[in-house]
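In the part that follows, the structures are each spelled out as structure tokens.
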Structure 1
Amino acid sequence: MYKYGYIGPTTREVMIEDTKPRGVGPGIHSEPLLPPDVVRVGTGIGIRDYTPEGVEEAIVRYRACVDEVVKEGAQRTFLAGFPISAQLGRKRALALFEETAQRTGLPASSDAEATIESMKHLGVTRVAVASRWAEELNANLAQYLRDGGMEVLHVTSAGQWVQQAHAMSIDEGIKLSLQLGKQAIKSSPGAQGLLIPGGSWRPLAAIAFLEEEYGLPVFSNPTAVPWVLIHEGIAPPVRGWGTLLATP
């Protein structure tokens, strides 16, 4: 069994769970993202909001969260959530992961870094971004991507912070991810790929639809970390959830 630690933005509860998508996606999506012997050990830093102040207040708990998941047997760690990394800035985020790796002796990364790595793997450098976040957060998100070597052609916004994001139902989240995905692509001539940042609004369900309609690879938090594990040979490729997970 392989365990990876996933440090989310909100919950403080430690849990071990599989990565079977539940209640999302069309009927053709039947395969889990990862096999049963690859499990996620989860905890969270208890963030109040994705504002700079909210991130600064919560990130002090990151080290303790790392220790929690390592104690549960995690063999590597990922910091979840584009907003947290975006507000930290890429230089500071990379320094944080380097310090974590040195302290624990285990690989440390994030959704954001896994996404950038996966984009480069597919040769994507010009990207449209279907973001629901507020404009202030989007500016830092775009800068993070540029610092990672991406050309950001367009970023949408639905003006959301944590409260609005978590108030959406699953259906509302899927509809919004499709709506903003289409808007981002149409506003980005020359885009080589689409990024739908964030996981809690169920962007996973929109990936296959948008790829089929526009012929571009679609990237998002729920596929970035599984792709790293697939790319490194820890898990096999999986079909039905977009180009990335089928391309080790």
Structure 2
Amino acid sequence: MTLVGANLNIIGNATAATTEALGANNLATTSGQAVITLTPDPAQSLTLSSTNALARNNNGTILIRGTNLGAAAGAGVATVTFGATPQTVGQFGAAGSKNRAIIPWAVVDTSATGDGSSFAASGAGGLLQPLNQATDYDVNTITGPNNILLAPGTTNAPAGRTLINSITMAGGTLNVGAGNTLDIDSGAVGAGATGTISGGRLNAGIAQNNYLREFVVYTSGAGTNLTINSVMDASVNAA
């Protein structure tokens, strides 16, 4: 199933569990932003599954949102699973590690009406999940090579060159500082609240890879603005 900037809505049944099984077929996004919305009935589960991978063509991006997305299957829970490893980019940490692997071109939300709260990650059994704030991020601090979550306030990047995996702004300011560089291994930068990144340089990828990543930058919410005043270095390369 290939979504070309399309919207796919799956609404759960009130009297029985709902399953949309794609079998060995890929679920793919291509040429624009696709949106999948999963709305389970409060009394039943809803599952979208493929025994293959979440795929990407022509620099497509995707928002996958659903009630309680990422939780174990159950009543009122939207579940998305893939049988093959998705196209994670950057670090390869497991669930519960701060350098947890992400899919930078896929954003997820635990609400069926949300605009995206996290880059997508893959859990046990191929379960699509958001990053866990308690275990999968550095919060208001920067330690490589981790996913970074920044809340209101000012966070200063370390001096010199620091490898991280992703940046998510929940408000506030990230000051990279003159002469300093953040190598963003996945190339992923997101904002769920208005924020600013200033000073220094941002690089998509790592120096040893000659900057062979693309930046994937998203903002969530109509009133959210992300201002980046840092120099952004990259050679665009399909992830």
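Observations, loosely collected:
- Per distance in nm of label points 7 Å out along Cα→Cβ at positions 194 and 218, the highest-valued of structures 1, 2: 2
- Identity of the structure behind 20 (criterion: relative contact order in percent (Cα under 8 Å, 6 or more apart), calculated), options 1, 2: 1
- Test item: Cα extents along the principal axes in Å, for residues 58-137 alone calculated as 38, 29, 21, pick one of 1, 2: 1
- Read-out semi-axes √(5λ) of the Cα gyration tensor in Å, for residues 98-201 alone, computed value 24, 19, 12, structure in 1, 2: 1
- Given -13500 for helix-only ellipticity at 222 nm (-39500 (n - 2.57) for each DSSP H run of 4 or more, over all residues; to 500), calculated: source structure among 1, 2: 1
- Structure (1, 2) behind the derived value 2.1 of distance in nm of label points 7 Å out along Cα→Cβ at positions 10 and 226: 1
Each reported figure results from applying straightforward, stated rules to the coordinates on display, with no laboratory input. These numbers come from a predicted model, not from an experiment. Cβ atoms are built from the backbone, for glycine too; each structure is taken alone.
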